[in-house]
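Each in structure tokens, the structures are laid out below.
Taken together, the values in this text are just the output of simple stated rules run on the coordinates, not laboratory data. Bear in mind that the values here come from a model prediction, so they are computed numbers and not experimental data. Cβ atoms are built from the backbone, for glycine too; each structure is taken alone.
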Structure 1
Amino acid sequence: MNLIYRKVKSKDNPFLATMIRNVIEEFDAPRTGTVYEDSSTDHLFELFSESNSVLWVAELNNEPVGCCGLYPTEGLASNYAELVKFYISHEARGKGIGKELMIRTMNSAKELNYEYIYLESLPDFSKAISMYKESGFKQLDSPLGNSGHSSCDVWMLKKV
């Protein structure tokens, strides 16, 4: 098993877009009001070339199988970033890849001088929500910022 963690490359765009949409379909999560329909999902390398953002990619046997990033979402305070695009392909789950991606992303938050990490999710992703809680995220009563993801109704925040 050849597993590496690295930052997103332009060649990852089609693989990651397909993987993200496959995960959403697998969990029968909403397609509207989520990253499923975002045009940026097809252009993650370009999206994460913005300063103060990062997208970590897990590559297994030369193919991207997971990703997790930080993004300074519009409407968030300058010391807040949103945890975004955290998806693991079906075949890569249960191997600790998600946990490692989360660790790398949290370390990046410190390096980028963020004080808080915000995230939005869906009840469909209950295992992920459990992992967020274990990592110290607290549930909020309403959304922060302007992600444009109107179907997301789980909002969480963690101090870095």
Structure 2
Amino acid sequence: MPISAEAFRDALRHVPAGVTVVTIRAGELTHGLTVSAFVSVSPEPPLVAVMIDHVHRAHDLLSQPGSTFAVNVLAQDQREISDQFAWEPDERRFSRGTWTTAVTGAPVLATALAWLDCRVHSRHEAGTHELYIGEVLASEVPRPGELPLIYWNRDYRRLATG
């Protein structure tokens, strides 16, 4: 018998994760959410994955044909943007930051540590979530050498170097 969801979350809170804002374009609609469930998948072809809960609006938007997404990797001074996309109402999520687009039309944060612009390559159901594999069509590292925002043990953290 598997462990409880509470025990599972308690164990995983001890795994540090980078903080990203995943932005979506589905037709004329845009949306964004804070995501720590992001991984690289393959360098050839360049693929990444994000995991989105089935109950989240982002799941419905990413399930639409032709939808695209961007993964915006946040720098450690961008906690407010993470909170904005985690807690603010949809109409205020893009109110802070400088937003532009690259190839797919999904919003990219011009001042992110890095961003990856993706089209949906495949989708895979995984329990309460959907695993979206994205083929990276464009990327940029606007702030090379700066440190990422980290989430660990239910709070934001800063890397200590050196």
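Could you tell me which structure in 1, 2 was used to calculate helix-only ellipticity at 222 nm (-39500 (n - 2.57) for each DSSP H run of 4 or more, over all residues; to 500) as -8000?
The read-out was computed on structure 1.
Could you tell me which structure in 1, 2 was used to calculate log10 I(q)/I(0) by the Debye sum over Cα atoms at q = 0.08, 0.11, 0.19 Å⁻¹ as -0.20, -0.38, -1.31?
Attributed to the structure labelled 1.
Say we calculate distance in nm of label points 7 Å out along Cα→Cβ at positions 11 and 139 for every structure; which of 1, 2 gives the highest result?
Top value of distance in nm of label points 7 Å out along Cα→Cβ at positions 11 and 139, among 1, 2, belongs to structure 1.
For mean count of other Cβ atoms within 10 Å over residues 19-26, which structure out of 1, 2 has the highest calculated value?
For this comparison of mean count of other Cβ atoms within 10 Å over residues 19-26, the top structure is 2.
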